[in-house]
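Pasting the structures in now, so scroll down.
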Structure 1
Amino acid sequence: MEKTLVIGVGSVLRSDDGIGIRVVEELQKEKFPSKVKFISGDISGLELIKYFSDFARVIIIDAADIKEKPGTIKSFKGSQLKKSDFSDIVSTHGMNLIETLTLAEKLDISPEIVIVGIQPKDTSFKLELTLEIEEKIPYIVNAVKKIINRDKK
């Protein structure tokens, strides 16, 4: 099995934006091989890069505006994302995920990246997930477990 890092990204202060963190909390309740590590939190884009070089695969779970019905789950590889040209970037402190993945690729520190995006319903300042998103947690957990175990050796 590849050394895998699962990252739950988001802010639990902004309702459905915290879904990545909540999913990682659920995954950490289960047993996984020692080659699978978990981190979560309100992690800015550039902070993610420091984790990439230690892992063959990184799975990022995050709320994402994928223009679908709230609760829709889509998985895709980082290589499928449009690359950033960095034209709108003012500071590396505010880099988004696309800019971060593009920079990691340019620095040749890009493991296999899998993104699990969940369409949020509400990202306003609230501590609770919306019901539509909370109900999806078991499905997201199962989707991530399948990605982790897909090439188990």
Structure 2
Amino acid sequence: MRYDNPDPDSFNPLVWSIVRQIPAGQVSTYGQIASMIPPPDGIEPPDFDRLGPRWVGDAMNAVSRIDDPTIPWHRVINAKGGISLPPGSKSAVLQRQRLEDEGVLFGKGETVDLNTVGWEGPDASWLRYHGFNPPRPLRKPPEAGGQLPLF
């Protein structure tokens, strides 16, 4: 089983085109972005479901090293709502500062509330035009039959 991205030169630009769609003040996750990209040739869907988020992380790491201002890498976080970079590292501090500058608040556990700031993905016509899948939702639907929480 291959664990490295088979072709970062073609995969990374797909990731970056999606990340460019994330609006200020919202976040996506590695897994949500991977869910929009069809599995590369030769990669079985279950393997891509497992490896895709790691490859998205590699693509984000490639951007953060060069800090391309056209790709808002800081808006991509882990599935728990946290920053995956080593705590206290220059890049982690920069990522958090950029998110806070956009109004994204961190709570307990140094995480953000994905129900509040989780991105719902690009519109369907953009996805179709670019050959991407609908995104995996980050926001949890309200519980049926129950009252919505106030806090």
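Every number here is computed from the coordinates shown, using simple stated rules; none is lab data. As the structure is a prediction and not an experimental result, all values here were calculated from the model. Cβ atoms are built from the backbone, for glycine too; each structure is taken alone.
Below is a table of values for the structure above.
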{"item": "Among 1, 2, which structure scores highest (criterion: mean count of other Cβ atoms within 10 Å over residues 48-55)", "result": "2"}
{"item": "Parent structure of the calculated result 1.4, given that distance in nm of label points 7 Å out along Cα→Cβ at positions 96 and 112 is the read-out and 1, 2 the choices", "result": "2"}
{"item": "Among 1, 2, structure where helix-only ellipticity at 222 nm (-39500 (n - 2.57) for each DSSP H run of 4 or more, over all residues; to 500) as derived comes to -8000", "result": "1"}
{"item": "Comparison of 1, 2 - label where relative contact order in percent (Cα under 8 Å, 6 or more apart) is highest", "result": "1"}
{"item": "Distance in nm of label points 7 Å out along Cα→Cβ at positions 40 and 104 - highest-scoring structure of 1, 2", "result": "2"}
